[in-house]
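Trainee: Dropping the structures in below, format is structure tokens.
None of the figures in this text is laboratory data; all of them are computed from the coordinates on show. Note that the structure is predicted; figures quoted are calculated from it, not measured. Cβ atoms are built from the backbone, for glycine too; each structure is taken alone.
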Structure 1
Amino acid sequence: MTRKVLLVTTVDWMSTARYAAAFKAAQWTVEALSPAKAPVALSRYVDRRHRYRPLGARASLRKAITRAMPDLIVPCDDRAVGLALQLYASEGEESPIKALIRRSLGAPEEFATILSRAGSMQAAAEAGVRVPETIAVADAAMLEMAVALLGLPVVLKADGSWGGDGVIVAHTRDEALAAFAKLKRPASRLRNVARAWRRKDAHFLLAALSPPAREISVQKFVSGSSSASAFACWKGEIVGAIYYDVLISDGAMGPPNVIRRVDCPQMAQASRLIAKRFGLSGIYGLDFIRDEAGAAHLIEINPRTTQGGTLAFGDGRDLPSALAACVMRAPASRRDAIQSDIVAFFPNEWRRDASSPYLASGYHNVPWDDPAVLKQCFDSLPLAAAPARRAAIQVLLASAPKRELERLAPVFG
């Protein structure tokens, strides 16, 4: 019997459309709750679309679940996780929706700890994972005590932030105090209203009406390079995983643009311990810093899918297929394995540098098989850079697989 997944996103990340393709390859029916202009809403792999409305977010999710009646929901951003947890808390004990969310996440009651940057690191340390010391700070006096204990530089982090936002490295006491004030203080109502109008995002209206409280933590700085794991798990057990080093990131704190897949027993062990400690089901990611000696330090738990988890590297390394197999209790189809360990994420690396050597030397995961999603990426390039825009598009299209040109022609003309 065909199984069904409901992908849930409140943002316009490309990765959600990739998960749609991956679950479709596992021969599942795919439905998506998303903003109207999110890439996943355009994907040919989505069988039915549900409109996400920020001003009625929980009702949007409940309606989508009721209409779709999925076997699994997969939150694809942090806000979507919070939304699922709110709906879970509002449902009665006998509610099938509550049972679905529990089946999909594993142990919803553990997410209060997972979503706390300080609490999650403490729990990880108690489980036997190597982590830098992380201290919750409520005011400037506590911050100064934490800085004196941890030493400079330190990393200040705000709970409820993602994608590199809400993270500041401070090299001096004054920088730490300024960072704390910036992260602790919510944006003004006027600024949030302006953002809502400029970005056409009603979430900023909600922030203007009810500014979210922000908990701040201070983490000991670990010098080194970024690494990560992406894993699928079921009832606390890892069923598929990918480990990688970050070669190029989107800014100092942003998500990866280029990665190299690696085999790393340290990250594998940490992933197993985290999945077991929190009783997780679903697809998650961990962020690490690898120090000069090669030791991997866990610095953050991503309580949802990451773009690394969209990649397929063969048996046990295609996360949606591995998760689907657990739900079905039978083998699931999977995508062809990527043959290169180096992967450049589209469109990030292409937008950063259309002549980047990684676009040719590694695997560039352009969605050639999903033309409407690809076209949206092209159309989103700044019109002010029209000549460069055309040149970049021509370079990219020149690398399109011949077998996909026929599919692309009706979309691009």
Structure 2
Amino acid sequence: MSTAFTALFLAALTLTTLLRLWLARRHVRHVAAHRGAVPEAFCETISLEAHQRAADYTVAKVHLGMLDVIVGAVFVLALTLGGILQAMHAAWASFGLDGLALGLAFIAGLVVLSSAVDLPFSLYRTFVIEERFGFNKMTPRLFIIDLVKGSLLGAAIGLPVLAAVLWLMERMGSAWWLYVWLFWLAFNLLALLIYPTVIAPLFNKFTPLADASLKERIEALLARCGFRSSGLFVMDGSTRSAHGNAYFTGFGQAKRIVFFDTLLEKLAPEEIEAVLAHELGHYKRRHVWKRIGVLALASFGFLWLLGVLIGEPWFYEGLGMTSRGTAPALVLFSLAVPVFTFPLAPLMSALSRRHEFEADAYAAQQTRAGNLVAALVKLYRDNAATLTPDPLYSTFYDSHPPAAARIAHLQTS
């Protein structure tokens, strides 16, 4: 049975890797083929130079992503069938660790190793690609500070959460997966609650919106939409990137609206209002809760499946481990699931794009659709977002509708 599972895993990893590379290659060719002319719907608002810059930026990111896919596949193979996971687990056990301590050390060591593999890609993305196209505002010093902060925060939050999960897996009997699922849902809701006021300020500075006229316009929009927040804030996104955005975060009394300072610099007041109306559309259409519901159902199913596999010797042996237990099962499952589920990616992308259309429609009801169109065109241009994605690549990866489809949808609203 273990040999058959090994063969199935290798086949799935190979097919998923080849599919991802094929999709990326399609995307690069499609974007490059349309580089020479601005799509008709945008020819009056976006210059050929801006269009070509977006094409080149997209191609550069996808080429890096292709290398990341290859390295990721090799890394998964090395961890599993290459024996690295088994060697790591045996090494920690040789220090006399067992039970919960062994599980924590094993998973923490894997996180450190994975982060080391990802670090060169992050550095190249930030200081080469983003720098080349004029988006990077991050200094090496700030990059290191963020890396240290993220690592410390990850340890401070992740280790206790991981300890709780492993403890539940070991102590709650055959129904442990149900207790872990309930704990995981509670933790995610708590994270949503504390993120705006506790976690986000560790990395960015948030100041109350000072523009009185813009604040008055936004408060009038909030009143029309029946939305109450704990405040309007501006985030110093320009300290790290030239990209602009706006979002609302949290829930209940902890909801707050956040504008990147880069967004406020680039858009007119009526365009900012339209972008915010779109974000409020996500709230009014309960998209956050719908996505949480989908993720809750998916995690329920995956944890149930892990509950079935955790006692099967072929599951461990088929993925290159002789050691068994809660931590090895959790790690092997987390590595195997993406290999088998990537073909399902279009389903989540389709749901997300549907939500974006619904939020656009809501914004068009609360503000002028033309203002949102003007804002989106500026954001596409200034963020160097390609106007001509490959349709199949977009089906798999894009959480937002293609630019032309989105603009056409708004113009008929």
Structure 3
Amino acid sequence: MNIFTVIFIFALIISYSLQFWLSRRQVAYVLAHRGEVPAAFAKSVPLAAHQKAADYTIAKGKLGDIDSVFGLVILLLLTLGGGINLAFTCWSSVVDSAILAGVAASATVFLLMSLLELPVSLYQTFVIEEKFGFNKSTLAQFFKDHALQFGLGAAIGMPLLALILWVMDNVGTYWWLWAWAIMMGFSLLMSWLFPTLIAPLFNKFTPMEEGSLKSRIQKLLDRCGFSSQGIFVMDGSKRSGHGNAYFTGLGNNKRIVFFDTLIKSLDDEELEAVLAHELGHFKCKHVIKMLIATSAMSLISLGILGWLIDQSWFYTGLGVQQPSHAAALLLFMLVSPAFTFFMQPISAYFQRKFEFEADSFAAEHAQATKMISGLVKLYEENASTLTPDPLYSAFHYSHPPAAIRIAHLETKLAAE
């Protein structure tokens, strides 16, 4: 044990203690407000729906706590327990190439972590989601999805990792700049390919039928100066009862996607308002801003790794006896969340700021009243709690809490 081991353990204790404390606050706050619908929603949300959302939030929170404990145990076993060291030692003894051994060892660790997470995912899907009426998946579909995810992860991730390791081994001191450029280029490529190459492997995307809804949406797109490669309906109902809508793709490969569950829940004007909100993200350049922020954080992270990679205490402090570039990269990916958890409120603050801006855009280009009614329906349909703990939401919510978000929209109505 060296000083970095102590620092790592201290960071784990602080970050996980904070997570569990926030989770306890959330449960207590939701329970305290379970008995009465907030005044702002008293006329639109039944008490039974409000209580269902509270119970659903609490159930997910308790499972999240168990998952966190499980994840902490796995992390400690992989690092201080010697799991990563064993994986690299074993593969190095049977594979001559350092790069291939590093890829194989890293893939082994990620596969093991994914398999160990399966019971939690099964419980989430077939117990909690089933209990609250959201699960539409089958065991066959569940395991098919995970097998496909594993296969894609291996087919895409392993060659990319091999390329990054080659750069780390051969480029020199500033390898991290080249690695950053490769990762950003790969990220952009995958964002462009996702709508037409990857997403259809999991879901069916049907062009929206001609009719009043499509006509209304097309007029909104024309007003906002937005072009896409089509408006599609996704069969989200084959897995879940939750509804959503999103943009996907980049450049000339952009698509607008509505879940079929969302179309069944909202009327045409509400769907127009929800789409106007998504268009607001595009028009306010939130995608570009997030891309720049992500790129900057990735560059900083790789710069830090570029320094850590030559520090022997980094490896020995985390249970790895034989330093290697692949081991350094894997260790950095696994342990950095313990040190960056405290930055989550900063990220969440800017994400919520973007949501307010997109809501303002929607209020200008669609009916604010329909945006409000659509949001209320979505909160109710998805069993999203209307009374989250303020501090918990500051850490974990990328969207403003329901009451705050709707109050913001109502100020737009009052200003008209």
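Trainee: Which structure, out of 1, 2, 3, was distance in nm of label points 7 Å out along Cα→Cβ at positions 255 and 295 derived from, given a value of 1.8? Mind dumping the intermediate values first?
Mentor: Numbers: 1: 3.1; 2: 1.8; 3: 2.5.
Considering all the candidates, the number was obtained from 2.
Trainee: Let me ask another. From which structure (1, 2, 3) was volume of the Cα convex hull per residue in Å³, for residues 111-222 alone calculated, if the value obtained is 115? Numbers along the way, then the final one.
Mentor: Details: 1: 115; 2: 172; 3: 180.
It must be structure 1, since only it matches.
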